[in-house]
1. Work out relative contact order in percent (Cα under 8 Å, 6 or more apart) for each of structures I, II, then name the structure with the largest result.
2. The value -9000 for helix-only ellipticity at 222 nm (-39500 (n - 2.57) for each DSSP H run of 4 or more, over all residues; to 500) was derived from one model only; which of I, II is it?
3. Taking Rg/Rh (Cα atoms, Kirkwood Rh) for each of I, II, which is largest?
4. Tell me which structure, out of I, II, gives 16.2 once mean count of other Cβ atoms within 10 Å over residues 214-221 is calculated.
5. One of I, II was used to calculate distance in nm of label points 7 Å out along Cα→Cβ at positions 30 and 94, giving 2.9; which?
Structure I
Amino acid sequence: MAKLLEVRDLVVHFITDRGVVEAIDRASLSIQEGEVVGLVGESGCGKTTMARAILNVIPSPPGMIMGGSVIFKDREILTMDEEKCNSTIRGKAITLIPQDPLSSFNPLFTIGTQVWDIIGSKYDSHGPPDVKKTIRKGILEMLSRVQLGAPETLLRKYPHELSGGQRQRIMIAMALLVNPSLVIADEPTTALDVTIQAQILSLLRRLVDERGASVLYITHDLAVASKISDRIVVMYAGQEVESAPTSSFFTSPAHPYTKKLLECLPNPEGMIRDIPGRVPTLITPPKGCRFHPRCDRAAERCYRERPSWDEIATGHWVRCYHPYRS
């Protein structure tokens, strides 16, 4: 598979009254064409910041992209002209399914108007008379595919008239309608019940299989990540710490944080485990490996130097001086 996206040594800071938050610390990520990558980690680890940095939409102020690069189809997004990025990348080649759908809709316009603005922008308004009819048919079909009944009626409603689950499914439909090369899905099924969640996961997988699209699926739910991902990347405190094919991720975790994260999953004995210690503040993060204050395998070197990114098995990468080995 060809490489679709490569994030290299990304650094993102946020300026606050308490100090500079080092939200992303030289993190890297790659996605191949037709691949689903699950990005997992605890809340606050930088998953959403990574997603928004890929699109170069970090709010400034207070946020700033301090370094690194984002290469999409051999084009550098971070230095791209804003107008060019809006016309060719954002909402076109790369679409985002946000975590909070209500704040992403304009309360003054109907759902139909906002959906049309997304899909209609890809077509020439002076084209053949049947273009509008074709577009509308495609919109209705996609709304039905995300399990929304009476789509014609929904299009006439305003965002506040719909439930959270309905808004989320409409947002998912809007992200898929333009046939993107990459979908960034930020906790897209959080507001949905388990039955609809399974259907949406199946739909995203079909998108990959049928259209050759790629997906960056951001979640804190490892069970969900296991169902949809070809590969899983783990973030901790703004750093990527492990990347592995889904099968080996669950059977042979290498990083101590990954291993402890998996131990927190429900088990047949009914025991509930947590990870000792606290997630570090990113205003004054630990030097070296950011997980070392909570790691029972940490040695002196871990306190001083950030581990390199090493391949310990085919396709299995880890940033750790003392990884577990199968």
Structure II
Amino acid sequence: MPVRMICMSHSPLMLVPELRPRERDAERGFYTALRKQADELRRWRAELVILFAPDHFNGFFHDLMPSFCIGTEAESTSDWKIPRKNLRIDAALAERCVDFVRACDIDVAISRRMKADHGFTISMIKLFGGIDGASVLPIFVNCAAHPRPSFKRVRQLGEAVGAFAAKLPMRTVIIGSGGLSHDPPTPRLNAPKEILARLIDRHTPTFAQYRQREARVIGNAKELAAGFGSLKAPDRNWDRVFLERLLSMRLRSCDRYTDAEIDRKAGFGGHEVRVWVAAFAAMRAACRRKPKLDFYRVIPEWITGMAVAHAR
């Protein structure tokens, strides 16, 4: 059956009304590109979503951090006021994917109680109308915690998943959902003890703790949009080079990226481009369609290089 691919930047700040971009044409352009893809998927009647996404220390923590994890069951977290809801997952299909990927010599963890934060849920909401808007196979890629998987290994994971998708008797869309260059105020391992404990322990924040954390991010975003503050601005040139490598299908050239380069040029959140590499590699392994960039702009209020790309 046919396979399609969509990659999209996400930012939880998209969900904050007070952070509507001053450059309204950028906001309109991004949402227009997303709506077009959502309309295409509805007409195409996608039967399965294979979703590569990161986590932001809401579901995966330093106490035990896998490089890759496939969920056979998952529930959304309530970060950024996103409602708690079970994702629609075919557990038997997810188990088959785990076995297939392992047979390709890619080690992947399995979760029977995955917690999916906004890295997963924003794309489902925007493209399918809700967290449970489509049957999904969630694949977590560690983009936030050392040691992260190398870009080569991420590409190889994508290739294995794409080969699995090519054999499925259903219309499948592969999605990669992660920011391009951005440097959010994510706590690091040198954080104060009380913050570090949250990164290590499997601590589910209270509603008040979520709102407190999110208020800090909103404040940082307002400062960046106003042209000051502590956050590194998104790097348009870095994004351009990265996107050109993907769109020309020079995926092996991404193997050379190092964590040090990403930190220095793309910012701490820039590590999320791993999910784009995985999705493009999966698409190439499954169907070899020519990808197209639908939209790209830096949106300071969302602190991220925002892009949409597809192949069908």
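1. With respect to relative contact order in percent (Cα under 8 Å, 6 or more apart), the highest-scoring structure among I, II is II.
2. For helix-only ellipticity at 222 nm (-39500 (n - 2.57) for each DSSP H run of 4 or more, over all residues; to 500), the value -9000 is produced by structure I.
3. Once Rg/Rh (Cα atoms, Kirkwood Rh) is worked out for each structure, I has the highest.
4. Clearly, the read-out refers to II.
5. It must be structure II, since only it matches.
Read-outs: derived from the displayed coordinates by stated rules, not from any lab. For clarity, every value in this text was computed on a predicted model and none was experimentally measured. Cβ atoms are built from the backbone, for glycine too; each structure is taken alone.
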